[in-house]
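Derivation of every value follows stated rules applied to the coordinates shown; laboratory data play no part. Here the structure is a predicted model, which means the values were calculated and not measured. Cβ atoms are built from the backbone, for glycine too; each structure is taken alone.
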Structure P
Amino acid sequence: MSSSPPKPETGDTAEKAGKKAGKRKLVLLAVPVVLLLAGGGLWFSGILPHLLGMNKHEEHVEEAKPHPPTYVELPEMVANLNANTHRPSYVKLTARIEVPKPDDVERVKAALPRLQDMMQTYLREMRPEELRGSAGTYRLREELLVRANAAVAPAKVSDVLFTQMLVQ
């Protein structure tokens, strides 16, 4: 048994073999890419998770309709400001408190004396310069909001709205 040496290929057969090998490589690369793209499209369209049983069952739960906020009127407050001059300075403030949950309104009304005391104490420590301009009013609102939430806890106050503010 003697094996004969391979025959040298001619130019036509070598070209055909090269073209077949190139087409085979192209098919081996293109098929997985096409399958991945098709799978990705099916996944993101929601068809594939549904077919695989991964679809979350949507329960028809009625969402609680958001209630409009309730406002609690604060009594008018007049406080002597901490002025360094011999001339006294006062602030007159009327405000409303925004309560997001209607259930918390009674808690806020019950805590109103404590809330008024905390606000009055804070106002007495302020200087007239601190209340000037919109930045001063904004800082005052933020500080009163923090104090209001501390006074009415566990209820929540979402905003303090000034209806009147006079600095003399």
Structure Q
Amino acid sequence: MDLLHELHPQALRIAALLRARGETVAVADGATGGLIAATLLTVPGALDFFVGGGVVYSFRARDVLFALPREAYKGMRGASEEYALLQARAIRDNFAGDWGLAESGSVGGSPHPSGAPAGRSVAALAGPGGEHVRLVETASDDRIANMAAFTRNALALLEETLGR
């Protein structure tokens, strides 16, 4: 995959930062469909820093991966900072990682259940360095291009936060 080749150098930098800090990350891919985790797993020996995660693309997946009561989401909409942060905290806690990285977005091609516009994604990171969010809006309905843009956004958030 061209995207994984493109992002592999960034994954190597992220891995080096996590290893130097002695920290781990768990990932909740949403509209990215597993591309965030796949990018990190291009690094040999990723088990040193990657503790797991999953693709949260349905309510069932959300319930299984996060183990939160439905009330925890009350009043929240997908592709929002609040929603993504809740997921980042939950994936971190449920996988016993130091960091939780979550992405929630609307890739386009079909209506988003919460009404989020196509091309909107929020990446959220929760860990020892606090909580951080990063929004990207492509204003595009190109599903595949949006998945790549959302993945780049989430990885940039992780790398920039770890590099501080």
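Each of P, Q could give helix-only ellipticity at 222 nm (-39500 (n - 2.57) for each DSSP H run of 4 or more, over all residues; to 500), but the derived value -13500 comes from Q. When distance in nm of label points 7 Å out along Cα→Cβ at positions 107 and 139 is worked out for each of P, Q, structure P gives the greatest result. Looking at structures P, Q, which one was distance in nm of label points 7 Å out along Cα→Cβ at positions 99 and 123 calculated from, given that it came out as 2.1? The value was obtained from structure P. Kindly point out which one of P, Q the value 1, 7, 10, 11, 8, 6, 4, 3, 4, 4, 5, 5, 4, 4, 3, 3, 3, 3, 3, 3, 2, 2, 1, 0, 0, 0 was derived from, the read-out being P(r) over Cα pairs in 5 Å bins from 0, in percent. Label of the source structure: P.
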